[in-house]
Structure P
Amino acid sequence: MSDWGSLKRELDLWRSEGRVATFWWRDDDVIAPTPALDRLLHLKEHFDLPLALAVVPANVDPELVNHLEHCAILQHGFAHENFAANGEKKSEFPEGRAAEEVNADLIKGKETLARIFTDQFVPIMVPPWNRIADNHLGVLADLGFIGISRYKARKASLIRPKFAMINTHVDPINWRGDRSVVPEAALLEMVTGHLAARRKGEADLLEPTGLLTHHLVHDEEIWAALYRLLAVLTDHAAVRFVTIEGALALIDGLADELFHREAEQDLQ
């Protein structure tokens with residue numbers, strides 16, 4: 001059975017210890033204005049939360065810039081195309097793909113998003129399917145990226161000097177099943193599990209618990225679960241949703257004055 005009380009009890013522990021339970025929100029596969037995107041943005045505004053959108057550069061509609069004024073823009077690969085060999089897990093950047101081709105796509109995508117979204121664009125790579133081979137990961141910093149965002153708790157906040165990892169941890173979609181919402185107990189375990197691991201020192205305390213959504217494939221059950229989760233979180237005094245800049249600012253050895261200011265604002 002699900003138990004929303006378990007989430008409240010975990011957050012109460014954070015509060016009693018004088019800690020801030022930081023969260024951040026990333027939504028993937030943004031391409032163009034759609035009714036689903038409007039619904040996502042309405043939810044963001046309803047709860048007054050920062051939102052980072054992972055945009056697919058090859059297919060982006062420039063009209064998006066007129067709809068996403070208060071969102072951070074991250075780079076979601078280049079074309080969200082699978083180049084993995086048959087039988088391997090999907091990846092736009094598998095080990096066997098030519099480095100010259102990968103680098104050209106990444107640079108072109110970065111230039112496209114920077115041109116359209118200017119100051120909203122934060123050069124953080126969100127690889128499609130949350131996968132990128134190590135041989136391609138290693139060159140992202142040289143291409144001007146300051147970080148990467150994938151899924152599951154990070155093992156280190158910096159992959160290399162001045163190149164950060166800020167992951168997500170809570171995905172409400174049952175991808176391996178009916179592609180509707182995961183069981184409520186599983187959703188709650190994702191949230192409370194990561195929070196408890198952070199609090200106990202079993203995961204990076206300073207990595208905000210990341211909510212991952214995919215607005216284009218949400219059914220009514222997913223939207224309802226997302227609304228309830230956000231309502232519970234935003235109602236608790238221990239919780240703060242931070243911007244992507246605020247999450248970066250929590251990493252020693254990376255943050256500049258801009259990020260420090262963002263973090264201070266987020267945690268007030």
Structure Q
Amino acid sequence: MSNDFIRTTESTSLYTNIEKSSTLDILQNINTEDKKVAIEVEKQIPQIQLFIDAAAGKLANGGRLFYIGAGTSGRIGLVDASECPPTFGVSADLITGIIAGGQKAMFHAVENAEDDINQAWLDLQEHKISNLDIVLGIAASGTTPYVIGGLQKCREAGIQTGSISCNKNSPVSNVAHFPIEVVVGPEFLTGSTRMKSGTAQKMVLNMISTTIMIKLGRIENNMMVHMQLTNQKLFDRGVKMIMEATHIQDANIAAQLLRTHGSVKKSIDNYKG
């Protein structure tokens with residue numbers, strides 16, 4: 001652990017006697033704290049860029065991206081990973097979220113799961129991880145043994161790693177090739193890292209997965225042309241994309257193209273206007 005490690009995620013809240021505050025004051029104070037998050041994320045853009053470029057290179061050459069985390073951090077990783085197949089039309093194993101304690105931990109706390117320094121590597125091995133892949137450890141405190149142990153084992157195996165934490169010079173940063181430290185300061189509720197820290201992690205993951213998918217060619221212009229058409233809303237959105245890209249004026253024609261080809265991308269590519 002670095003001698004300069006500062007555990008600001010556990011710092012005392014800037015607000016006192018919260019239970020005596022009005023609803024309006026509580027909401028305004030939470031919002032005041034939330035406004036600080038984007039500013040801190042902005043400071044980390046150069047580090048985020050380094051990780052994205054490394055990850056996109058791995059995925060472009062047949063590799064995969066894994067998120068590992070515990071508690072809120074693990075859940076945020078699972079959510080981001082699960083949204084990539086429907087949004088970008090990629091396989092479910094291209095980006096995989098792994099949470100300490102397994103799938104049960106998505107909905108219920110699993111006692112001591114985050115304290116097992118060996119389990120993340122075992123979980124990754126179930127996916128036959130190799131040096132073609134890249135792993136991102138997510139830990140608000142930067143001290144989670146599950147995440148630190150997983151990244152350390154990855155490094156020993158020659159697998160590239162990144163991390164997202166919310167403390168400066170955290171232990172998890174010391175074992176990551178590409179550490180990202182979004183230091184958002186004390187939480188509105190002392191130590192409640194599901195708040196600003198969770199928001200920061202989600203913002204960074206949005207940037208990571210979205211930018212990687214753009215670099216992999218899953219977006220054209222500004223449109224999700226590979227999205228899965230899993231409901232009527234998305235089908236209608238697909239029709240609008242086709243009309244915009246091909247300059248078709250009749251929505252019925254665009255809709256028929258989409259029914260015929262099954263995807264926005266194929267509909268646009270096969271349109272003979």
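As an exercise: helix-only ellipticity at 222 nm (-39500 (n - 2.57) for each DSSP H run of 4 or more, over all residues; to 500), calculated from one structure in P, Q, equals -15000. Which structure is it?
Comparing all candidates, it corresponds to Q.
Comparing structures P, Q by percent of Cα pairs over 20 Å apart, for residues 26-97 alone, which one has the largest value?
By percent of Cα pairs over 20 Å apart, for residues 26-97 alone, the leading structure of P, Q is Q.
Out of P, Q, which one gives 3.6 for distance in nm of label points 7 Å out along Cα→Cβ at positions 18 and 234 as computed from the coordinates?
Source structure for this number: Q.
For distance in nm of label points 7 Å out along Cα→Cβ at positions 58 and 162, which of P, Q scores largest?
The maximum falls on structure P.
Please compute mean count of other Cβ atoms within 10 Å over residues 146-153 for structures P, Q and give me the label with the greatest value.
Going through P, Q one by one, mean count of other Cβ atoms within 10 Å over residues 146-153 is largest in Q.
Given 52, 42, 39 as the derived value for Cα extents along the principal axes in Å, which of the supplied structures P, Q does it correspond to?
Structure of origin is P.
Of structures P, Q, which gives 13.8 when Kirkwood radius over Cα pairs in Å, for residues 186-241 alone is computed from the coordinates?
Q
Rule-based calculations on the coordinates, nothing more; no lab input. Keep in mind that what you see is a predicted model, and the values were worked out from it rather than measured. Cβ atoms are built from the backbone, for glycine too; each structure is taken alone.
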